[in-house]
Structure P
Amino acid sequence: MWKRSVFAAVATTAAMTPCWAQSSASEQVKIGVLTDMSGTYSDLTGQGSLKAVKMAVADFGGQLFGKPIEVLSADHQNKTDVGAAKARQWFDVDKVTMVVDLMNSAVALAVSKVAEEKSRIAIVNGAGTDALTNENCSPLTVHYTWDSNAMAGGTAHAVSKQGGKSWFFLTADYTFGKSMESSATKVVANTGGKVVGSARHPLAAPDFSSFILQAQTSGAEVVALANGGQDAQNAVKAAADFGLLKSGKQRLVALALFSTDIAAVGLQTTQGIYSTEAFYWDLNEETRAWSQRFQKETGKMPTAIQAGDYSSTLHYLNAVKAAGTTDSAAVMRKMREMPVNDFFAKGGKIRVDGRMVHDVYLVQVKAPSQSKSKWDLYNVVATIPGESAFQPLSQTRCPRLKGRSS
């Protein structure tokens, strides 16, 4: 069910910390990677996310306070009770100091509550629901890589500006899908459009035929997929099989389509689809250098979630070192004080609501004739500044922060 690996100390001497800090840092730093290892979202996270976290630990130096940093992993099976139980065991028995990844919104919400109860830090890279920084906010949870507001809102705004005024949503029937649909619907309404219909499907739906037929008969100009992982892949395939992509009357938009989904389905089917990504391996020299390291380890280029797992883990470790303690409140203060400046984000900032604000990217899938290699997937259409992509703090629905603007 779970694996354990210990990173031995590198033969270097860490910078001395104050005596009081060393005495308070009694715990060994232990990181738990809790994710989908075998289900719908395993290509987005899974073993690749575990590898990214291990890379971050190794790059940091493998130790803190003279003790090796330990990494544990588990498969939550996309089940809320399994994820919450594993987190509770890690915090109570294994003394895990931080849990990371947390693919699946329902699981992430449940684990965030357990982490707050146990005074431990949770860093969410996999889940998309913006409830994590709103109704279900926690002072010890960081929502790092993406959320429904940025991804769905960014894509919906761009497509609406191009003339897509009537929308039909094909939505995963659980927290994540509903959050995506809600975020996009607000943008559609604000840009003068309307939603003419929607269909809900279960997680890991076996057949999308009936849903695609509903979308076609709706007459909507835009068919938006508010789902992810294998569900998004299968919905795109079904849309192609039913001729939706070639009809010329409707446009298919994916609100949470990642690079691994594009590679799995192929450019012939996905070409022209718009999406928003929090990270793309081919943005610049820094993203290419790290991503090529990751590819050597895994055989694939990283998803945004996997890149976020690396970046957030390294940020956490640097914060622990700066705080001189594993105390969660002290570490969180340092995480908010310190900007994120690495290949993943420049000038990234963790707000008091837990949202890590950074730029995201509107992308369009390349035609096969434009692609030079298997992972050459996107034309980057625009950079969306973090302040525009993510919900402003002045609009927070976090109970403890309402009325704050900074």
Structure Q
Amino acid sequence: MSSNLVISGSREGLKAAVRAEGRPVALPSLTGLRWTAALMVFFYHVHVVEYFGGRGQDLVTFAFGVGSTGVSFFFVLSGFVLAWSTPTSPTGWGMVRFWRRRLARIYPLHLATVLAALALVYFLGAGEKPTAGPLLANLSLVQSWIPEVRYFQGLNPVSWSLAVEAFFYVGFPLLILPLRRLGRHAPLVVAGLSLAVIVAIPTVWELTDVPDGAIWANYFFPLYRLPEFILGITLAELVRSDRWRGPGLTASLALTMAGYFLSYQADYAFRTTACTIVGFATLIAAAARADLRGEPSPWRGRISVKLGEVSFAFYMVHILVIRTGESLFGGHPKLPMWSGGLLALAAAFCVSLALAWALHTWVELPGRRLLLRSWSSGRATSATGTSAASRRETSRTTP
């Protein structure tokens, strides 16, 4: 089945499409949306580093001061794509094979950026030298479970989200199989419960006297992010069964933008997820349905999809580029917008995108193939019977 396949027509045609040959229909708009979310995180870090001074910084803060919510989008999208790409028959896939493919998807790039971060520390003095504990935790993808900054923000700071994703990957088979056995109403009920938990947790935090050091538990802790992932799974099941009755793309985008700018006004506990979760959830489901029905989508274009394919590498490398700039030119430069700030921004973006393309081409894809080939041995040949395009699409689950 072509990766560019879209379905238009009746609901029965849509249902037949998602069941065809037991393979998932590709959803290119979700790939394009990944780039948008990665760009949000990039501009958020530009805001943190303060490339601009004065009114320029005020503008960047207003537009991207809550850009870290893009990580929440990734977590919901991860659950959606994993569920969408998993055969409905429990005999159609194996847990061990699933875990191997997930590890092959993220680890080559993670290892490469860890090595790059170490090089920056030892040769440019960009960052603190890690001790054995944080280094081993990072390499083992468990750093987000430890409430110490030197662990969950050590080396390549954005890799904390990979530790969360690794937790999701381990638990996914234990979530999807019971959910599908509970019946047709289960996804809707679980989706409602997930939304309730996402809103309830920061509400409890606001009503209690939480110490500042507990920021880890309200953002980095894997269990805290689990409801977002579960929500993504339920959305995929609802779309697959054609039981999703949410708004279309235009209304979903409006909800997303409203929630995003509401986050800017909200107390910290609500900025992480609560304000944007409804918009993100409806946008992902609406984009998937638009692809299935052949409806217009601004994220389905060739450039958007290509950028989405390199978005994981861009996400993983951009903070290292920014950190290098801080080391060479000093942190928080606060440059005038028209005489330095925009130039610094453009340089960071272009270098990050160029490195992302190189890492995607020469590390991410070859590393994945190498690991899958070494693990699958003789079965790797039969596994490649699935089209390369479909295989690429079903593996796109990580920020």
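Each reported figure results from applying straightforward, stated rules to the coordinates on display, with no laboratory input. Every value quoted in this text rests on a predicted model; they were computed, and no experiment measured them. Cβ atoms are built from the backbone, for glycine too; each structure is taken alone.
Here are the numbers:
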{"quantity": "Structure responsible for 1.9, with distance in nm of label points 7 Å out along Cα→Cβ at positions 150 and 182 calculated and labels P, Q on offer", "calculated": "P"}
{"quantity": "Winner on mean count of other Cβ atoms within 10 Å over residues 166-173 once structures P, Q are ranked, highest first", "calculated": "P"}
{"quantity": "Parent structure of the calculated result 2.5, given that distance in nm of label points 7 Å out along Cα→Cβ at positions 110 and 142 is the read-out and P, Q the choices", "calculated": "P"}
{"quantity": "Winner on distance in nm of label points 7 Å out along Cα→Cβ at positions 102 and 134 once structures P, Q are ranked, highest first", "calculated": "Q"}
{"quantity": "Structure with the greatest value (metric distance in nm of label points 7 Å out along Cα→Cβ at positions 270 and 310, set P, Q)", "calculated": "Q"}
{"quantity": "Among P, Q, structure where helix-only ellipticity at 222 nm (-39500 (n - 2.57) for each DSSP H run of 4 or more, over all residues; to 500) as derived comes to -22000", "calculated": "Q"}
{"quantity": "Of the structures P, Q, the one that 16.4 was derived from, the read-out being mean count of other Cβ atoms within 10 Å over residues 158-165", "calculated": "P"}
{"quantity": "Structure responsible for 33, with relative contact order in percent (Cα under 8 Å, 6 or more apart) calculated and labels P, Q on offer", "calculated": "Q"}
